[in-house]
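Pasting the structures here.
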Structure I
Amino acid sequence: MKIGILSRKAELYSTRRLVEGAKKRGHEVTVINPLRCYMNITSYKPSIHYMGENLEGFDAIIPRIGASITFYGTAVVRQFEMMNVYSVNESVAISRSRDKLRSLQLLARKGIGLPVTAFARSTKYTDHLIDIVGGAPLIIKLLEGTHGVGVVMAETDKAAESVIEAFRGLKANILVQEFIKEAGAMDIRCFVVGGKVVATMMRKGKTGEFRSNLHRGGKGTMIKITPEERSSAVRAAKIMGLNVAGVDMLRSNHGPVIMEVNSSPGLEGIEKANKEDIAGIIIEYIEKNAAPGKTRTRGAG
């Protein structure tokens, strides 16, 4: 098979491991920087060009689209879909998961456990917004933040009001969520491939840090999850429409609550914690499922 990996940096751990996994199984693999692609959008023969060459003959692509390039990156994925190239995660699913508000609304509609969440852009009724989620301590997030950036914990109602008003001054969209104290600054990352949880890890924030992101110094260790947690992770990935996903959840007193569904989950932490060839599992999934015209959306939506 001829596989393209859409990634801005070939030296990134996740990209390198996917290249190794594909080559190990005898596939031809090319790393493509999506920002350097340019497209011919036409009705009968859409094409993608890269560094002066026409990208053609690909059987499948693996999008590794960073949050900062979601708009252009998903446009490139859509173009491949229009060319009947199989994408392990489709453009619509990536866009859906990147929109924090939309993804939470979709999960809530399907009855997935979530932290109590309020959403606002500009409101003078900050006290009411705080009351909706049960008061402080609470978490305030910028809608566009990633890797724990733009996430603040307010320990008092007064502090929460100050942060919300500061964000309001930026004309920013914000999410206000209940603080799950019993989680103890730990969350669970479930790595889902093809509707199955293939690896799990517990991520614990460094001392004094409520965020457990590995990018912020958190530590990941393998963990055994409950059947309810496994079911929640699989359902969340399915609702987003993602074949490969990192589902982040907290253990609360009322069961697992989903925090985020990531369409480009990193491989380094989860592979090292589980001592598992996750990259190889993704390539094997592509081998079994890639076929011309199998993309559900065909670049639409």
Structure II
Amino acid sequence: MTGRGLRFSRLGFGAAVIGNLYRATSDEDARAAVDAAWAAGIRYFDTAPHYGLGLSERRLGAALAGRPRGEYVLSTKVGRLLVPADPPRPKDDGGFDVPGDHTRVWDFSRDGIMRSIESSLERLGVGHLDLVYVHDPDNHWREAIDGAVPALSDLRDQGVIGGFGAGMNQSAMLARFVRESDMDTVMIAGRLTLLDQSALADLLPAARERGTAVVAAGVFNSGLLSRQRPADDAKFDYEPVPPDILARAHAIADVCERHGCTLPAVAVAYPLQFPEVASVVLGMRSREQVEQNAALVAAGVPPGVWAELADQALLPATP
């Protein structure tokens, strides 16, 4: 799939987890995950400075070193500068199991964007970024649209980056970015899923109109949809799952079982039905997770699943 000249694999490698998201991952497991992703045909890799205070970028860059640079799409993000912590903390307080020797500072200014990209290029060990997302600008619209967007547009024109966009957990502001700027690709997390189709109302129509590619992330809604049967203590959007959402997830799982497929496979396939969606990005911490995720994409979904989900009002009618 393409996004204004960028060619994405249908399955993308989400590198937050190899930045020690929630728990530590060894260098060996992180490297094995990237190697397995390459062997599985994955050619889109996404990271960010935020992920492990730069650890994800360093590990991903090291694992991709020596791969033909023109054969994969590499994206990172801007908006959080990493600066030395004073005083250092024993552990990062941003959800990653890494030392707290740096801290994150919001900065969507032109200077902040330039500094962030320079640091990312160094950590990744590459001379060019295919795609740069403005990362979580929810409370920084004006700074992002006036600072980050023009800076990234200039860098794209200069050939320093291949394209730019924004990555967010909400669809409304992403749709506004698409309509009010010249973004190439946007990443929507958790809002184009079996349990939340917010993006259908605003982002996808805007992307269709502007020719902007969409990358879908967070398709398991914090893990609730990652098993054949949702766990009662599962999270939904990082919080305890509400009873009505849990019941709906079980009802969708019932449909999947009747058609001989699994809830996770359907969760991955759902956004890929839409022509605007170029790739689905999944977090992959180990070789085993890569193989499991690749199998989900390869499994496919019987067409009758979508029809029954629509008939039961568990999903809107398919496009």
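Quick check: -0.24, -0.28, -0.72, -1.07 is what I get for log10 I(q)/I(0) by the Debye sum over Cα atoms at q = 0.13, 0.14, 0.23, 0.29 Å⁻¹, for residues 219-266 alone, calculated from one of I, II. Which structure matches? Comparing all candidates, it corresponds to II. When FRET efficiency 1/(1 + (r/R0)^6) of positions 155 and 251 (r between Cβ atoms, R0 = 41 Å, to 0.05) is computed for each of I, II, the one that comes out at 0.30 is II. Work out which structure the value 1.00 belongs to, where FRET efficiency 1/(1 + (r/R0)^6) of positions 171 and 187 (r between Cβ atoms, R0 = 35 Å, to 0.05) was derived from one of I, II. This figure was derived from II.
We did not get these values from a lab; they are worked out from the coordinates using the rules stated. In this text, all values refer to a predicted model and were calculated from it rather than measured experimentally. Cβ atoms are built from the backbone, for glycine too; each structure is taken alone.
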